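Next come the structures, one after another.
Every read-out reported here was derived from the displayed coordinates using simple, explicitly stated rules and does not represent laboratory data. Nothing here was measured: the structure is a model prediction, and the numbers come from that model. Cβ atoms are built from the backbone, for glycine too; each structure is taken alone.
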Structure P
Amino acid sequence: MGYNEIFNSIAQEMGIPAQVVKTAYHLYWRFIRDTIESLPLRTNLSEEEFNSLRTNFNVPSLGKLTCTYDRYKGVSKRLEYIRSLRKRNEDNQHKKD
């Protein structure tokens with residue numbers, strides 16, 4: 001069953017246009033995406049600052065989308081490592097030229 005079939009089924013069940021169902025579905029996910037993107041995760045947050053942010057979303061039938069402080073720190077360290085590798089690679093390229 002594709003998305004359009006699901007939207008049509010829900011629309012018939014609720015007695016509303018399928019386009020309204022589709023728009024509501026997309027706005028639901030856009031809200032989650034926009035909320036996550038607005039978090040100041042690119043800065044070096046303390047655990048207390050991180051815990052004050054809304055980093056969990058409970059999605060019915062899917063489960064909880066969450067980010068823990070340990071995961072945040074791990075990803076931050078990995079990004080720093082990748083940046084250092086890129087810089088080292090660029091420096092090596094400049095030395096060869």
Structure Q
Amino acid sequence: MVTVPAGVRQYLSYLPTIAGYIRSGRPPSTFEISMLRMFAGEAYLALRALSYEQLATMIREYGNDPEYGGYVQLALSPQGEAWIRDALARIRAT
């Protein structure tokens with residue numbers, strides 16, 4: 001099992017919330033994106049710069065993690081990919 005470094009854990013901690021959005025099919029609102037920008041500026045800037053492929057590469061190795069593995073697998077699924085691609089486009093548009 002791969003140990004999740006603290007710096008990575010910080011970003012993986014958003015996956016449970018993202019998983020809820022993916023499951024519901026609801027995209028992030030403009031307000032939610034502005035809150036991300038205000039309260040998690042580093043994550044916001046990273047998401048503006050990353051492609052889905054880059055993001056998938058970064059999280060793929062944690063697909064078997066007992067805490068985040070299910071969320072990683074959902075994010076890498078076709079449903080997760082579609083939602084994340086749309087969310088990244090919305091974030092870049094802000």
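For structures P, Q, which has the highest computed value of Kirkwood radius over Cα pairs in Å?
Looking at the calculated values, the largest one is P.
Could you figure out which one of P, Q the value 38 for relative contact order in percent (Cα under 8 Å, 6 or more apart) was computed from?
Q
Here distance in nm of label points 7 Å out along Cα→Cβ at positions 64 and 80 has been calculated and equals 1.6, so which of P, Q was it run on?
Matching structure: Q.
A value of 5.7 was derived for distance in nm of label points 7 Å out along Cα→Cβ at positions 8 and 48; which structure in P, Q was it taken from?
Going label by label, the one that fits is P.
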